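What follows is a group of structures, each given as C-alpha cells.
Here, each number is a calculation from the coordinates, and none is a lab measurement. Only a predicted model underlies this, so the values are computations on that prediction, with no experimental measurement involved. Cβ atoms are built from the backbone, for glycine too; each structure is taken alone.
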Structure I
Amino acid sequence: MKSLFIDCNDQLDQVWAKVYRPDDPPIEVNTEPFKREDLPRVVGDAEIVLDDHSYMPTDLVAQCPKLKHVVFLGTGAASYMNVDELKDRGITVHTIKGYGDTAVAEHSIALMFAAARGVARMDRGVRKNHWEPLEGMQLLGKTIGIVGLGGIGLEAARIAKGMGMKVLAYNRTKKPDSGFEQVDIDTLLAQSDVVSMHLTLGDETRGFLSAERIARMKKGALFVNTARGALAEEAALIAALKSGHIRHAALDVFHAEPLKADHPLASMENVTLSAHAAFRTLEASMTLLRRAIDITKKIVG
C-alpha cells in the first residue's frame with residue numbers, strides 16, 4: 001500500500017530521520033507546503049496518509065479515490081476533518097494519544113505564567129522602546145481549574161499542585177483515583193483564578209465553554225487553552241476579554257489555523273498567543289512519529 005506523509009515540515013523532517021528504521025514500510029515524505037485545494041494532487045494515489053495538521057475537507061478527500069487510511073498526528077482529528085463522513089466513504093481515521101502529555105502540560109503552565117505576568121505584552125513594549133513595568137498576578141495559593149482529567153490535564157494538575165496552587169478539576173465522567181478534588185463545572189468556573197482547558201473535541205464538547213459558562217467565570221480570571229479552540233465560543237471569549245471579565249487569555253489553539261493577522265485576538269493586549277506548539281518538543285515529536293510509523297506498519301501488515 002502506498003503511504004505518504006503529506007505535510008512534513010523542516011523541523012519534523014529532522015525528527016523523522018531519527019525515528020524511521022530500515023525495516024519500516026516505505027513512506028514517502030512531502031515537505032513542500034501546499035494550499036488546501038491542492039490536497040487531491042498531493043495525496044495522489046496514496047492509500048495511507050500521515051497528516052500532521054492539514055485540513056482534509058470531505059469534498060476534497062472525495063477526489064482521492066484510493067485513500068483508505070488517515071493517520072492523524074495527534075488526538076484532534078475532528079478539528080481538521082469530518083471523521084464520520086470519511087468513515088462513510090470507507091476511510092479510517094487513526095489518532096495518537098498520550099505521546100506528549102508532559103510537553104502540552106508544561107506549555108499550559110508556561111502560558112499561565114506568561115498571562116499572569118504580562119510577559120508577552122512587556123516584551124512587545126520593550127522592543128518598541130516602551131518601558132512599562134506591569135503589575136502581575138502571583139500564582140502561589142491561587143486556584144487553578146483543570147477542565148478535563150486526561151493525561152494532559154492530570155499532568156498539568158500535578159505541576160500546578162507542586163508549585164503551591166490549589167487544584168479543582170472537572171471531568172465529564174468522575175475519576176475517583178485522580179488524587180484531585182473534582183467539582184461540577186459551574187463550581188470550578190466560579191472559584192478558579194485560572195481556567196485551563198484539557199478536554200478532547202467532539203460533538204458533545206464543541207462550544208463547551210459557552211457564553212453562559214464564560215459569564216460564570218470568576219471575574220479577573222486567566223484563561224488558558226492548549227486543547228482545541230472550538231471548545232470555547234470565540235465571540236463570547238473576545239467579549240469577556242474586552243470587558244475585563246477575563247483578565248487575560250493565553251491561547252495555543254484557535255477556531256481556524258493559522259490565526260490571521262487581522263483576527264481580533266491578534267490585536268488584543270490581554271491575549272498571549274502561540275502557534276499550536278504545545279506538543280512540539282523533540283521528545284514528544286519522536287514518540288508521535290514513531291507511533292505513526294507503527295500504525296502504518298500494522299495497516300500494511
Structure II
Amino acid sequence: METFFQQLILCITVMAAAFANDSNLEKRVKHDYADNNGVKIHYVSLGEGPLVVMLHGFPDFWYTWRHQMEALSENHKVVALDLRGYNRSDKPKGQENYAMRLLVADVVAVIRHLGEEQAVIVGHDWGGAIAWQFAMHVPQMTEKLIILNLPHPRGLMREMAQNEEQQKNSQYARDFQKEGAHKLLTAEGLAGWVKDPEAKAKYVEAFNRSDFEAMLNYYKQNYPRQTQSNTASSAPAAPLIKVKAPVLMFHGLQDQYLLHHALNGTWEWLEKDLTLVTIPDAGHFVQHDATDLVTRTMKLWLSR
C-alpha cells in the first residue's frame with residue numbers, strides 16, 4: 001500500500017511539474033524579430049543546441065508548439081515563428097505579400113538572423129506547406145524535415161483533381177477565397193478548436209492582434225482555384241524537385257480537411273528516408289490530439 005501511495009505522489013508531482021512548465025513557458029521563452037525586406041517576423045526561442053524552426057498553420061500562432069518546445073529544448077534550440085499576418089509579426093497589406101516565395105524567405109530570414117546556416121524545419125498545415133517548399137527550394141538550409149497533417153503538394157494536388165471527397169472537403173478553402181470572407185471571422189470563432197480554456201484565452205488574445213484578411217490571403221494567393229484543381233490531372237506537371245532531407249510525417253486520420261489518401265506515393269518525391277506515423281484517433285491538430293506520441297516520436301527521431 002505504501003508503494004502505491006508513493007507512486008501516486010510521484011505521478012502527481014510529475015504532472016504538476018509539467019503543468020507548471022507549460023504555464024511558465026511564455027515567461028521563459030525569448031522573444032525577437034527577424035527582418036525580411038522590411039517585414040518583421042516575430043519568433044520565440046527556448047533551449048540551446050542544433051536549431052529547430054517550427055511553423056504553425058491556420059488558425060494558430062507560435063504557442064501551438066508549446067509542448068514540443070518544452071521537450072525538444074532539452075537538446076536543441078527551438079524557435080517557433082508567428083507567420084506574417086499573425087499575432088506579433090508584421091501584417092503587410094495586399095494578397096501578393098503572401099506569395100509562397102515570401103513565406104519561405106521569412107524562414108530564411110529567421111535562420112540567418114540567428115546566425116545559423118541550416119535547421120530542422122517543422123511545419124503544420126500552412127506551416128507544413130511552407131516547410132515542404134523550403135525543403136525543395138532551400139535544401140542547403142534544411143537539415144531534416146518534420147511535417148504534421150499536410151501531405152506533399154503533389155499528393156494533395158492529385159487528390160484535389162481526382163478525389164471527389166477531397167474536392168468536397170476543400171470547400172472551406174473555396175469559401176476563404178471569396179471577396180470579403182475575412183469579415184465573417186472572429187477571434188473567438190477562430191479559437192473554437194482549442195480545448196483547454198486557459199490556452200483558448202491566449203489564442204483569442206493572439207487572434208485579436210492578427211489580421212484576418214492576411215490569414216485568408218494564404219488561401220487566395222497559394223491554394224489552387226477550383227478550375228486549377230479540376231484540370232490538374234491533365235495539366236503539364238511542374239518539374240519535380242525531390243526533397244533531399246530525411247522526412248518525418250505525422251497524420252491524424254480523423255482530419256476532415258486533408259484526407260489521408262494524399263499520403264500515397266510520398267516516397268516517390270523524396271531522395272532520403274521517410275518515417276510516416278499515422279494516428280487513427282487524432283484529427284487535423286495532431287500535435288494537440290496526440291501530444292505525447294508526437295512529442296516523443298519527434299525527440300527520438302531527431303536523436304537518431
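Miscellaneous remarks
- If mean count of other Cβ atoms within 10 Å over residues 99-106 is computed and equals 18.1, the structure in I, II: II
- At a computed -0.54, -0.93 (log10 I(q)/I(0) by the Debye sum over Cα atoms at q = 0.10, 0.13 Å⁻¹), which of I, II: II
- Which of I, II leads on FRET efficiency 1/(1 + (r/R0)^6) of positions 43 and 187 (r between Cβ atoms, R0 = 30 Å, to 0.05), largest value: II
- Comparison of I, II - label where distance in nm of label points 7 Å out along Cα→Cβ at positions 155 and 267 is highest: I
- A value of -12500 for helix-only ellipticity at 222 nm (-39500 (n - 2.57) for each DSSP H run of 4 or more, over all residues; to 500), calculated from one of I, II, originates in structure II.
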